[in-house]
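Please treat every number below as a calculation from the coordinates, not as lab data. Remember, it's a predicted structure, so these values are computed and weren't measured experimentally. Cβ atoms are built from the backbone, for glycine too; each structure is taken alone.
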Structure P
Amino acid sequence: MTDMVDKAVRRRHYRLPTLIMPSLPMSNDTLQLRRIAIDTYHENVAYLHRECSIYRAEGFQALSKIQVSADSAKVLAVLNVVDDDCIVAPGELGLSIQAFSRLGAAETTLVTVNHAEPPKSMDAVRRKIEGERLSQDDFTSIAKDIVETRYSKMEMAAFLVATCQNNLDRDELLYLTRAMLESGDRMNWHEALVADKHCIGGIPGNRTSMLVVPIVAAHGMLIPKTSSRAITSPAGTADTMEVLAEVNLSPDQLHDIVRKERGCLAWGGTARLAPVDDLLISVERPLGFDSQGQMVASILSKKLAAGSTHLIIDIPIGPTAKVRHMRQALALRKLFEFVGDRLNIHLEVMITNGSQPIGRGIGPVLEARDVMQVLENDPDAPEDLRQKSLHLAGRIIEFDPDVRGGQGYTIARDILESGRALSKMNAIMQAQGAKIIDLHPAGLSQDITAESSGVVTHIDNLQMAKIARMAGAPMLKKAGVDLCKKLGDPVKTGDTLYKIYAEFPADFKFARALAAQNNGYSIGREDQIVKSLIEF
C-alpha cells in the first residue's frame, strides 16, 4: 500500500510543472506550446496528444507534415502522436529541441496548427525517380524546399536515392551544386587567394587537413578550413579536431579567428554554408551511402560558400577505396573540373595512394595523436601521413604567385621541421578554444594477431573502418583501431596486427566479433603486394 502511495506522489510531482502553469485564454483552435527535450537531429518534430480536439477535428495523421504558427513565426514539423500526458497534454503542442528553437516562441505561447502544404518540388523528385533529366529550376526548388524543412527525411531519402540510382549528368551536377550553394550564406574574405583542400574520403586515418592548415597558414596564406563530420567513416576532420579544440564556431568567431591566425579547422554546420548539404548528410549517414554526384556537389558547394578561390581535391585510389580504378579517378576529376570551372574556382585534383589507411590511428583520439606526433617532429610519427601532408601543403603553397613551381614541398617541409607549423596549430587551437588534451585511447582493448607468417600484402580500408565504427568511433572519441603493421611489413604468427579500443562492453564485443569474421589483413609473399599506380 505504501509503495502505491509513493508512486502516486511521484506521478503528481512529475506533472507538477505543467499543473501550475498560469492559465491562458485559449480558443478552440489554439494550443499551449511546450518544449520537448528530445534531440531529433536536423528534423523538426511536433507532438500532439491523441485526445487533442484539434488532432481529431483536423484529421491529422502520424508522420504527416504540419505547420505550427505563433504570431508571425512559423515552423514546419513532422507530427508524432502520443498517448502519454507526461509528454504533452491534450491542450498542448510539443516541439522537439530543434523545432522549438526555430519557432523562437516562449513556452505556453498560444499556437495554431494546420496541415502543411506538400512541397511542390516533390513532383521533380518523382520525375527523377522515373529517369527524367531535371533543370536548374527543379534543383533550385528542391533545395529551397529542403532548407525550409518542407521535406521529411523520407522525402529527402527519396531524392538521394533517385539521384544516386539514375545518376546525374554533368549539367545536372552543376545545377545541383549551384542550388546547394545558393541555399545559404557565402563568406567573402576580400582577398584574391583563399586556399582550401578536401579529400573525397574512404581512407581511414588520412588526417592531412590538420597538418596542411597550420603549414599553409604559417606560410601566410589564408586557409579557412570548414569540415563536415563523419558520414560513413570512423572520423571526420571536425570529429578529430574536436579532441583538441572547439569546432562549433559562429560565423563571427570564424571570421575573427581566420583574420588573426590565417586559418581555422572548424565544423561547417554552424556557419549556414550550403545548409541543404547538412540536411542531406543527416539522411546519408544512416543510409550509409555517399553517391558520386552528391559528393561533388557537397564538396564544391561548401568550399565556394566558405569563400575559397583555390582548391586542391585529393582523390585516393586503391582496391578498397571509394575510387578503385584510375579511369574512375580521371572521370571524377573531369566532373570536379567541369563544375569548378563554371563556378569560378581554381581547382586542381591530386590522385593519391589509397591502398591502405594513412597513419596508424583510426578514430578521433588516435588520429589526433598521429597529427600531433607529426607536428612535434616525433621520430615515431607515421611517415606516410607526414609525407602526404607535405605534398598537399606544398601544392597549395605553389598557388602563391611568389613561389616557383616545384618549390612548395621544400617550403612546407621547412615550416614543419622548424616548429612553425606546431606553433601555428597551437595558436589556432587557443583561438578556437583549446581543450585539455587526453590522447589516451579507451580502456577496453584487444590485440588482433596474425594467423600466419609472411608480409602484409593487403589491408581492407572498408573493413578497418567498419571495425573502428563498431568499436564506437566517431561518437566515442577514444574508440577505434590502432594499426601496428602496414603494407609490406614482415609478420610472424602471433604478432599484433592492430589493437581495438572501445569504451563500452557491447561495442567491444561487436568490434571483436567483426574482426574475428574478417580481420581486414592478408598475409603472404612480398611479390603478392598490389603495387599502387600512385606513389609519393
Structure Q
Amino acid sequence: MSTINGRKLKKHDVMPNEAASILSVLDGVRKEATARLEPQRRIQMGQFLTPSSIAAFMAAMIRCRKSTVRILDPGAGAGSLCAALVSTLCQRRARPMAIAVTAYEIDPLLIGYLRQTIDRCRALCEELGISFKARVVDQDFLEAGTSGLTGDLFGAGEQERFDCAILNPPYRKIHTGSRERSLLRSIGVETTNLYTGFVATASRLLVPGGEMVAITPRSYCNGPYFEPFRQYFLREMRFRRMHVFDSRDKAFEDDQVLQENIIFHAVRTTDVNPAVVVSANAAPGAEMRLRRIKHEALIQPQDCHAIIHVVPDKAGETTRDQIGSLGGTLSDLGLTVSTGRVVDFRARNLLRANPGKNTVPLIYPCHFKRGYVEWPNGRTRKPNALALGSRAGELIVSEGHYVLTKRFSSKEEKRRIVAAVYDPIRVKARHVAFENHLNYFHERGSGLPETLAKGLATYLNSSLVDAYFRQFSGHTQVNASDLRSLPYPSRSMLMALGRRIDAAFPDQKELDDLVNEVLFYG
C-alpha cells in the first residue's frame, strides 16, 4: 500500500495535485521542446505538440473502465497526451490496477523528453500502487502498425492490440508513389495525408470496444480526397463525441496554426445508430455549447460520400434542415461546376498585364466587386489578359453569363463561399479565360441565362449557405467537389431570386432576407 505524507492510501483515494502537476510541468516541456525543434524539420514532419489544456480535455473523453488499460500513443512527441490519459485514469475513484503505454516517436530530440514524461507517469502510478509498464518505440508508427495488421508486428508475429488510442498525428501530404501510401495500401487504406493514415492504422489496432480520441484537421469531414478514408474508418468505428473550436487559431495558438481542428472520440463498434455529443467553444476552457444527436444526424445514411456534418447548436440544425429541404442537386439544374483552366505559372508566355490585340479577358479573384466581375482591374499586379496562341484554345470559354466562386477565401473574408457573376454586357469579349483559383458554373460548357446566373450567385453568397458549408468544411478552400455536394433550390426558385436582382447586388442583410423570402416564405 502506498502512502502520502505517512498516510496509507485507500483504493478510492485520489492524488489530484500530483496527477495535475504532470501536465503543468509538461506545458513547460512542450514549449522548451518546440523552441529546440528545427523549424523546417517541424514543417516536414508536421510536428505541433499538444498544449496541456487540450491534452487534459481529450483524455477526459476516454470512458475505459478496465482493470488493465493498454494505451497507444502514435507520434507521441513529448508525451503530453499519454501523460494526460495516465493522469486522468489515476484521478478516478475506480482506478485501473495496471496501465501499459506504447508510445511511438522517431525524433531523437523528442524521445528524450518523452522518456522523462514516461518516468513521471511511472512515479505517479507507483505512488498509487498501480502497475505501470511502458515502451518507447523509436520506429515509424505507420511501418510498425501496418506490419502488425498484416501479422508481422515487432518481428515475431505478436499481435499487440490496445484498449485506448490517444493521438495528435502529424499533418503532411503524402504523394501517390510514396512509401507511406504503399504501407497504407497494404491494409486497404487510400488517403492523401499522414494524419488520416495514422488515425486509420490506430483504429485497426484497437480491441473491439476500444476507444480513440484524436485532434486532427477538420479537412477529412468532406471532399473526395478523404472519402476513401471516411469509408474505411466508418466500417468499424462510430463517433461518440465531436468538438470544434469557433476560431481556427485557438487549439495551437502558441504555434500560430490557422488550420481548423476538430477533436473526436470514437469507439470500435458496429452499433447501428449510437448517440453522439457535438460540442463547440471559442477556445480551450471557454463556455461550451453542446447537444446530443444520433450518429445518422452526423453522417446521413443515404449519403454515399459519408460527409460529416458537425452541428453543435440548434441554429446550425435549423440551417441544415432549411438547406436540406431544398432537395435539389446541381445535375437537377442541368449545370456543371469546373475549376478555372488557366494555371498561370504554366501559361506565363500567354499572360499579359493589360488587354490588347489578340487577347481575351483573364479573370482572377481580384476582379470580384459587389457580386460582379469588374474587368480590367488597374489596381492589381495580376495579369488582366491572356494572349491568343496555339495553346490558348483549350484555356478559354465562349462569352456568356457565368457564376464564379473563389477557391480560396482569405481569413479576413466573412464568407467561405464568395460568388460573382461574369456578365458579358459589362465585359465585352467573344471569349474569356478563368484562372485556376476560381470555380465556374456553366451549362454544358456555355454560359447561363442571365436571370439564373444572378439567382445562383445570390444563393451562394447567402449567410445560410455559408453556415451550412462550415458544418462540413474546416478549411478556407472551396473545391468544385464541395460545390457539387451542396443542395440547391429548383431552377424556378433561382430564376425567381434572379429577377429580384437589379444592376447591383444588395448588401448582406438584404440579400439574406431576399433568400429567405423567396426560398422559404414565398
Structure R
Amino acid sequence: MLKRVPKHPFLRLAIASSVAIISGAAQQRTLTSADYARAEKFMPYNTTPLVFHSGVRPTWLADDRFWYRNTTAEGAEFVLVDAARATRVPAFDHARLAAALSTAAGTTYRANRLPFTDFEFSADGQSISFNLRNHRWTCDRQGSQCAAKVNTEAVAGGRGARGLSPDKKRSVFIRDYNLWIRDVATGKETQLTTDGVKDFGYATDNAGWTRSDRPIVLWSPDSKKIATYQQDQRGVGEMYLVETKVGHPALQAWKYPLPGDDVVTTIQRVVIDVDDPHVVRLKMPADQHRSSLCDDIACRGGEWADVQWSPDGSHLAFVSTSRDHKREQLRIADVTTGAVRDVIEETVSTFFESGNGRANWRYLPSSSEVIWFSERDNWGHLYLYDLETGRLKNQITAGEGNVAQLLRVDEQNRMLYFTGVGREKSRDPYFNHFYRIGFDGKHLSLLTPEDSNHEITLSKSGRFFVDSYSKPDVPPVAVLRDSEGKLVSTLEKADISKLPDGSRPCRSWSKRGTA
C-alpha cells in the first residue's frame, strides 16, 4: 500500500544517484579533498542560484489575484497576476520603490535585490508592507515614498508573538505559562488566563523533540474566541540532551514520556472568550498529547490540524487520538457550556493517519455532515457521514490509489477537490495529481493531465489554481488553471541552462527542454 509521498521527485533520484556514484568511486580509489570540493559544487546552495524561473509560490488575494517572487538571471522580481483577466504585471514599481526605500532607510537597495521576500498589500491595493530590521515598512506601489514604524510584534513579542486573529487586530502569546493577547494597533496587552504554572501551562508547545515558544491555538472565525488547551506535564519524566561545544557543554532538559511510563503528557481542552476573558473547560477526560497526523499535538509548521470551528463560532469539532494511534474519536463541543458529544469512532489494528501531511476530515455543520478519511479498505479514501447520528451515508472515493490531501470542499455545489497518488496507470505511483469529485462519489475528474508530479495552490474562491509540475528529467513548469482544469496561462518555465551537466539529475534535461 502507498503510504508516504516524497516531497519532490528530484529528491529520490538525487539521493539514489549520489549513493551510486560515491559507492562506485569509493570501491575504485580513495576519495581526496579535491573530490569533495568538486562534489560540493553540486550542492543545492551552489546550484540553486543557477536555476531561474523556478519555485513559484503564489500568495493569493481575495479577488482571484495573486503575486509571486520570480528569480531571474539579474536577480528577483515580484509579479502580480489577475487570474480572471489572465494578466501578468509587476506587483509594484521595483526601481522607484528601491530608490524611495534607500532614501528612507539610509541604505542602498537595488530594484532586483530588494531586502524582502514577502509582503502584504494594503486594503485598497495601493501600497505594500514588509518587515525589515525590526520595523514594519509601508511603500506605495508607485515608489514615491516609504515610511517605517517599529514592529511591536517583533520587538515586544519575539518569537512567541504568534497566533494572529482572523481580523488581524490581536495576536496571542505565552507569558509565565499563561495566555495573553496584544492589540496590534496599540500594543496593549491583556492577560486571558491566570492559573497556568510550570508543567501545567496554556497552549504550550514543549512536549516533544520539536519544541518552540509559540502558542498552539485556533481562533474562531469572528475573532472572539480561542480554542486551545492546558497541558499537564506534572510528574512526567524528562529527556536530556548534551550540546558539546568549546568550553563547558550545555544541558537541555524537557518533559518527554517514554514507552511504559505511567505518567504521560495530557491536555485539558479549553475555549477562551477574548472580549470578556474567561475559560470554558470542555467536559471530558484529559486527552492524549497526540494528533491524527503525528506524535505531537501540532505537526508540520505548528499547525493544529485536528480542530475546526463552526462558521458562527458556537461549536468546536476535534479529533481525540489514543497514544498508540489505534483509536480516533470525532467530537463536537458546545463552547458556551463545554458539553461534548461523540460523533464518529474508528479503531484500527495498526496505525491511523488522517491524511498525508494534512488532516483530511471536514466538519460541515451547515449540511449536518462530516467528511472522514479512512484506510479501512487498504487505500486512503474519503467517506461521508451524518453529523447528528454518526451514520455512514456513502463512500466518496474508491478504487486503487490514495487521497493525499483534501484541499477544498465546495459545499454549495457538493464537490471535493483533492490531490491523489497511484490512480493513474503506467505513471509513477508517487506523482501527485489533482482531482475533483462529487459528495456522492460520482463525476471524478482529473484536473492535471500531465504525467508529472503536481504541486497545487488554490485561490481563495476556488475558481483558479496554480499548478507547478515536474519530473526527475523535466524541470518545473508553473501554470494557471481554472477549476475545470483548463489552462489559463503559463507563468514560468524553469531555466536550467546555467547548471553544469554533472549537477543535473538527468542529462536528458538539456535535450528535452521543459516539455
**Fill in**
Candidates P, Q, R; helix-only ellipticity at 222 nm (-39500 (n - 2.57) for each DSSP H run of 4 or more, over all residues; to 500) computed = -12500; producing structure is P
**Message:** If Rg/Rh (Cα atoms, Kirkwood Rh) computes to 1.04, which of P, Q, R did it come from?
**Reply:** Q
**Request:** For distance in nm of label points 7 Å out along Cα→Cβ at positions 180 and 324, the calculated result is 2.4, so let me know which of P, Q, R that is.
**Result:** P
